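What follows is a set of structures to go through.
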Structure I
Amino acid sequence: MKLRRSNSSASQITISYVIILGIITVIMGLSLAVGVGYQLVDAKIQDANGLMNSLQRSFIDDKPDWNQWRTNSNVNTKDTFVRVESSRNNKEHIYYSANTKGFLKNKPERIPFFNALEVRDYWRPYYHLTEVSKGVRYEIWVSFHSVTHIFHVIFNILLIVMLASFLIGVGLISVLAKHLNRPLVNLTRSTHKINQAGKLSYDTQLPIPNKPQEVTDLTKEFNQLLEQLNHKAIRDRQFVSDASHELRTPITAIRGHVQFIQRHGKEHPEIVGRSLGYIDSESLRMQKLIESLLRLSRMDKMTVKRDLVDVSELLNNIVGTYQESIPQKLDFQHDVPLNAFVNRDNLEQIVIALLNNASKYSDKTTRIVIRLHQKQDKVLLEIIDQGIGITDAEKKEIFERFYRVDKARTQKIPGTGLGLAIVKKLAELNKIEIKIADNQPQGSNFILIMPINN
């Protein structure tokens, strides 16, 4: 499966980090450039101040001594120009250093916000420093050409380093993003292969990466989801198979009796009544099966309204009306009246279905105990029989559709195999927990754990 490169996580991570890296690189480059430029300019200004001090010391006998000034200066004065104005005997005297007159002929250009800087000689910057001491005016123009040259070289080096660092960073980020995204890509590919395969085996699983932890956890959740889907698919296939089998049996029997009547009904009219009775019972069985299936299917979208129900009163009514329907003796045991937060009709259906189930799998001479009591904030209802019992392995499957305990022993027991499946669904809708325990020395104990409040 191909993903659009621009939409992949690796691309999104790369683009985001490249933008961040670009911003950081530009900020660092500008900071270094400003810092270095400031240091260079500050150093040049200090040199200009030193030249000014040296010039004032070299002003002897009302005129500057240029040789002494150049000798005492620590800075190369080749690109430095000086003009000194003094007043002596009511006369103005102006002194120029070498080449200053020609330098001053060029009209200066001012730099905005930096009045001390002038641009002369084909856009060469100069720092203009003026001081007046003891009636003498000193002016110095110090060339910033060396500063701009050094700054230009440093800026080019910084630009090259920044560009190289940016390109290397982009490459490393791209590699790192792909490395971090590889587990997700592998997970996507594995999922795609499973989807393309068409058939899910019972043990279909996605490979779990060791890292990162988020992808590991996500893969585990996917595998749990796959396992649930596989189990559901298997149950659905089994349901279709069981439903087909349950429906095929009465249909086959009905068709057989119809054909039997067609062949022998005229010669032996006595068989017609018997066959029609069998057809009627089998068609009734089919009707009950179909109604149970429809009821189960409706429960998937069903919601119930729960209220506070007097369980003691409800069980008394059930025992009074249902006792005549089964041969076993019903023994209702309770201490005080108890209430539970359930749907009354649903609870009645659950109890009757469990009593019917207990009656079918128990001997007629035994008794069925209904025990009601409270444990902490729950109401417990136990339905205890003395029937054939349920093994530990079967306890996990007992509520599946069409499941019958020990089919070899119970194949003659009437029923659709959907009663306990309906009980489980009704219990889920009412927030009722169902547990199955063994009754000693024989039989089963179905325990309903019901909430007292909402």
Structure II
Amino acid sequence: MESKSKRPTILIVDDDKNVNKMIEASLRKERKYDLESALNGEACLKYIRESIPDLVLLDIQMPGIDGIETLKKIKEENQRIPVIMMTAHGTIERAVESMKLGAYDFLTKPFERDRLLVTVNNALINSSLRHQVDELRAELKDKYAFENIIGQSGIMQNVFKSLEKITSSNVTVLIQGESGTGKELIARAIHHHSETRSGKPFVAVNCAALPESLLESELFGHEKGAFTGATNRRVGKFEQANGGTIFLDEIGLMSPATQSKLLRVLQEREFERVGGNEIVKVDVRVISATNKDLEEAMKKSEFREDLYYRISVFPIKLPPLRDRKEDVYPLAVHFLAKYNAQEGKQIEGISPDALELMTAYNWPGNVRELENAIERAVVLANGPELLANDLPAAVRAMGEKKIYESDNTLASWIEKLEEQALREALLECEGNISQTAKKLGIGRATIYRKAKKYGLPMVKG
């Protein structure tokens, strides 16, 4: 018999027994939560030390240890437990203070049942996402990666299975794919898993980054006096890679003369330095990459046919990110961890809204564009997770498109956006009605009316 998944446990903490019972009654109707209660901060902390709830609903005003102090201690015990603060006083200052201390959200009593259920549900979704981030960090390397390349999609798993077949071989490999798909990472993984070349040099050359006059010297080296400025003999990349692997990126841009010399290396395993007569023998595995259609280039006599067949004994086609959307989330988590460390931040996850936009976006710049987007978002983010507003404008535009594709009415969308804008403005202005009205370009009376409509707390004039 299949086991049922564990229901989330919610701990309700309020010194008023009637409030506890009212909240329990509202949540029990959903029949999907396990409910526990405590009457003060001390009992709450005792429960948390003995068991870990999935969510805490915590009153701010309590005798003994008040809600703010209890929140601090909860976060000291376990930073990952989400906490929703409750207050009957509508003090925006205390709510803002609790948010700064790590509370997920706050509710002002008396609150409507629908608002309670939505806030609780959102908090649990957010917490689940953070747990998934932790699990993915632990599992990505073993479950989804061929070494350090992330890909849980079926299409990438097929690529990895193909790569495993050549770990004991020295066959030449041609990696084809759009810019930003991770061709060099694949090349490094092939080298790392090679039974005979792992641990030996891996040398990467970007053929597009060097002018034709310098590429030949870069690859094969030159003798002293071979050309103006050649004051010393120089060892080329092929010699540096001897025993290991050389990676020729953007090989489709290589000149016909250099193509001819490369063909000789592949056939004879030898070459001469520029300006020299000495035969240099090398044992090098060649892995090439291109975003160019080499077969089309051959038809135009832009690429040698005999060289093409030499470098493409084992061809690999890397799919663009738009064709493997399942990989967006694990890749984003990977880059989040990377740039957290680089920027000295502790962002714990990605909000559902941001993830939805990232999954909908087509990423024309592929994995490289996704990495740049996450790096930018980490720099901009101020809270515990990356938000939709932290993403680049091109990605956020997907949200605008979604409005028109939704089944919701225009009026409901306008109300949703209006409530979000008003809530964020009130928090930013710390409840100051005058500042909020000026910021939004509406009257004070409108602020009061809308805040009452959406149940938003504020006290300052």
Structure III
Amino acid sequence: MTTPLIVIVAFVLLAAAVGVVGRGRGEMDLERWAVGGRRFGVVLVWLLTAGEIYTTFTFLGASGWAYSRGAPAFYILAYGTIGYIISFFLLPPAWRMAKRLGLHTQPDFFLARYGSPALASLVVVIGVVSIVPYLQLQLAGLGMIVEIASAGAISSTVAIVVAFAATCLFVYTSGIKGIAWVAIVKDVAMIVAVAVIGVGLPAMYFGSVGKMFAELIRRHPAYLTFPGGTTTMGVGWVVSTVLLTGLGYYCWPHTFASAFSAKDDRTLRRNAVIMPLYQLPVVLVLLVGFTALLVMPGLANPDTALLALVGRSFPGWFAGFVGGAGAVTAMVPAAMLLLGASTLVAKNLYRPLRRTAVSEAHLMRASRAFMLLIAAAALALALWSPHELVTLLIFGYDGIAQLFPGVALGVFTRRVTAAPVTLGLVAGVVVVVALIASGHDPFLGVNAGFAGLAVNGAVTLAAAAITRARGGASTTAATDV
């Protein structure tokens, strides 16, 4: 127990130290804290994007779904690539608008484009409500990783509290630049760990990846075809979930706003081209899940499949390395989620409600205060209301993807006003909540979030057509992107 524990603690302390030191010199203001002064090049943008997208979900959730569901887990390989294709066209014009107008958050974009404080406030609420389960996912996964990798030497509760406190420390002091530096540690460690176990475990138990698949087909002949190990996740569910998550990929407030840290729009296009390479580690994680199913059937919690097999197969120091890499893999996206949520609450909810002038220094203090409040709420949920990791992520996407019509129309057309976007957004969210609350997810074989997005898009376009027919104003002056 001692060796894995030492390695894991060393990883967490290293990440915290790198994050604090990564602050750099000079006074911290909202521009530096939230978007890094808009000076990040291709390497930092790539690492930051990978740090916030490839998370605990990638490390544990993907292997857990390969273990318990089989073929439906393949949706994970498709939706990221779709998201990157969309980002190639979507993010550069959004960046140009943010640069010209000094935007820091996603609600800033909606306010500047549509001129509606009510719509911007609605985007804040949806963003925070969707971020909290995503943040809960990171914390629950972090505790699980450390507890299992340390062979129980550290309880999940202690691991969550300590590592999350370290995360809050470097977010509070360094903002997005500190997170980007920690992402370097995270990406190197995760890629090394996943490469070793993704290739090594199938070879260790079956001789090769091909022989592992042959054994999987022999024992579970229907596992690699839809609906795999489920009864509801057929082709319709997979296709709709791929579309939902692909469209919503860059609609997360923290991911959308992190694009504003790039030094130019060309950086974002280059990032979109190279990011699909990061799908390769996901393939290796799925291989570990399939291997675990064959070697260790009957696990009570499928999300523990990767760590349980690593602990059984490798020496303690390497189990600690994997656990440490997994812990930092949770810390980086948790940090970005905290930063994104706190900035948009302070700037787009708190400041308008004050009804008096708020200085930049005051706004910076408010952002940090809200960061601590959101962290406390997510910590409480992670400790007392854990859920399956992939389920948490899909639930978050159900809500956040409803922002896609507003973002896409805001970037690519000047003819849609705030009212149609607001009506569509409300309709989509109502459909999602109603379907999930009534147990109709999937609905007619498709993801409930996708059903909500379809209603959202239909209502938005219909309302926009009616508005134009009545001669409504096209937009505000801020729409030249």
**Prompt:** Looking at structures I, II, III, which one was Rg/Rh (Cα atoms, Kirkwood Rh), for residues 214-285 alone calculated from, given that it came out as 1.14?
**Reply:** III
**Request:** Out of I, II, III, choose the structure whose coordinates give Cα Rg over 2.2 N^0.38 Å equal to 0.95 when calculated.
**Result:** III
**Fill in**
Calculated from one of I, II, III, helix-only ellipticity at 222 nm (-39500 (n - 2.57) for each DSSP H run of 4 or more, over all residues; to 500) reads -24500, and the structure in question is III
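Every number here is computed from the coordinates shown, using simple stated rules; none is lab data. Owing to the predicted nature of the structure, the values given are computational and were not obtained by experimental measurement.
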